[in-house]
Structure 1
Amino acid sequence: MPPLPLLPHRWDVTPDEAIAIQHRLAARVERTLRLGEVGYIAGIDMSAKDVARAAVVLISYPELETVEIARAEKPLAMPYVPGLLSFREAPAILAAFETLSRWPDLLMFDGQGIAHPRRLGIGAHIGLLLDLPSIGVAKSLFVGHGPDPAPERGAWSELRDRGEVIGAMVRTKTNVKPLYISLGHRIDLPTAIHWVLATDGGYRLPEPTRRAHNAAAVAD
């Protein structure tokens, strides 16, 4: 049985309560590398319309073969509030994790890690709760600024907010819009960038989050 969250808290909270939880948990996120050998990587994504539907796709590394797909649905406990998406999405994500038959070594979220106004996007939030190394792989900019990276695949530039490096703009495919990569928990930024590029399947998105995106859009 996978471990339960180490720092559980309520999800049915007001926006003000959610913000207070984010400030409290952000101080506990580990921004230094604590990652062992990687044999399995989980990609995590959501779709949310009438309900929150989470997909966790477990792939093997280095083969990049899909090993397992876990899905779960939960009611939407909070209305859409920018910066508080994890409070809408996390209950379904955690329910999907509970059905996995094996535990991943590394998590990749379709969303932000610490590239967040309160430094606790969903990648950092869930990574911390599960105490697993995690990476935020966002398709769009939420907070921060920086120069565009060079057009070649693998080029990257720092993403900064209020004088702090909070992530990187990474070109995962030549002449294609970069992704916004940030550490989540128990990882550093160079290692996060490495794993995003190491799981490239020729698309803009790395394979873990690309497959999770596709799986979240399909009901069982």
Structure 2
Amino acid sequence: MTAPRHHATGVSKKPQIKVCGLTRVKEAQACLNAGVDAVGLVFYPPSPRHVTRNRAARIAAAVNQSAVSVGVFVDETYDTIMHTAEDCALRAVQLHGQESSALVRRLRSHNLIVIKAFFRTRRPFFKEAAAYRASAILLECGGGRLPGGNAETWPWQAARDIDRHSPVILAGGLTPENVATAIARGQPDAVDVSSGVESDPGRKNLTTIKLFTDAVAASATCRATRSIF
């Protein structure tokens, strides 16, 4: 498995950017051109952004030299996650369900970046993050029908109260118009966007991606950020 890139930490005040739910190589390449640090590939069949392993492998191959490909899973088994990561040359995995801290540790032992999601309105709650020791923790609202953010904004300043033993990714309802506010309030190490840069579910808008990355580039936290990707 390809080892993740390692970056110097504590030197930037600009959060990193992950665009999630990519379904097309062209859109992934547009993310690279806009300066995105990671792209998310969803392996959860009920999602409108679900991709097959074959398609995910093509997208990962197109981005892996310049960005990190992240496989997003919901309550999948260790074997399924590992086989998918190997087949698609994923550098990172994101666990977006009720996965255990033991699974996080087991996956990290394979030199994967492991992101664990925590939610404001359902378990696992924000306060549970400290027990997981993930490579990074992703925070979002957690309402709606699907396990993801469902485009719901939330009081981003609550992210400041998290035990920051791991870098923090802010997600949920982010758009080019509000991401600067979210960064100022939540002080994250990275931001994660999906529906906020789409024209339709699973179809990224190339112009909106650039607007989003420009808005992040123009923003700054009041502290040094830690690199994840």
Structure 3
Amino acid sequence: MGGLLVQSKAIALLAYLSVPTMGRFVRRDTLVGLLWPELDQPRARKALRQAILAVRSDIGADALIGRGDEELTLSADMVRCDASAFTVAADAGRLAEALELYRGELMPGFYLPECAEFDRWLEQERADARERAAGAAWALARGLEEDHKLTDAAGMARRAVRFSWSDERVLRRALGMLERLGDRAGAARLYEDFRARLAADLDVAPSAETMQLIARIRGVAS
């Protein structure tokens, strides 16, 4: 097995054990099914042992903890994962802390050929992280609006849209807030940026509901 492939599978192993949160034990048969679906059990188990050795060689012999012969977890004392810390902070309502930890797309550009189930798992974790980030930003935006910190509220609403750029519900909430704050020109710019990205990335137009909202906002502004 080539070194690059071993490294990729070791990274995937670390990701699966640390996202969305660290500390859970995962069975080895689950890991071999995710990461080596093309191999029979003996060869898949051997490949997993090689990946474990690569992880321990790189970050420490105590980084991976076994429970019996069949389960693995990561040591929180040896490994820190921002994605895991982000999930914990967001779910605990520590929203500002969560957004400090959020760095954008989870493992951008990473995929494993012939590991469709792992790639589906990773894509779902990416979507979940985006949704958490957008939810945190929106909750902070509403709090800032209630505190009459209007510029900060508008900025946070725009962040919510950036984090969940294809979710028109988030966009409409942000447009409505910008309208309430009197920034109709800003709402129009946000809509146009959203519309352009939707067209470029997905080749679709905003929904009728979204277009009706921006038309109303622009009509008020005229």
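Nothing in this text is a laboratory measurement; each read-out follows from the coordinates by a stated rule. Bear in mind the structure is a predicted one, so any value in this text is a computation, not a measurement. Cβ atoms are built from the backbone, for glycine too; each structure is taken alone.
As an exercise: distance in nm of label points 7 Å out along Cα→Cβ at positions 66 and 90, calculated from one structure in 1, 2, 3, equals 2.3. Which structure is it?
It must be structure 2, since only it matches.
Of the structures labelled 1, 2, 3, one was used to calculate Rg and Dmax of the Cα atoms in Å, for residues 58-97 alone, giving 10.2, 29. Name it.
Matching structure: 2.
Supply the structure label, taken from 1, 2, 3, corresponding to Rg and Dmax of the Cα atoms in Å, for residues 82-185 alone with the calculated value 15.3, 52.
Of the options listed, only 3 reproduces it.
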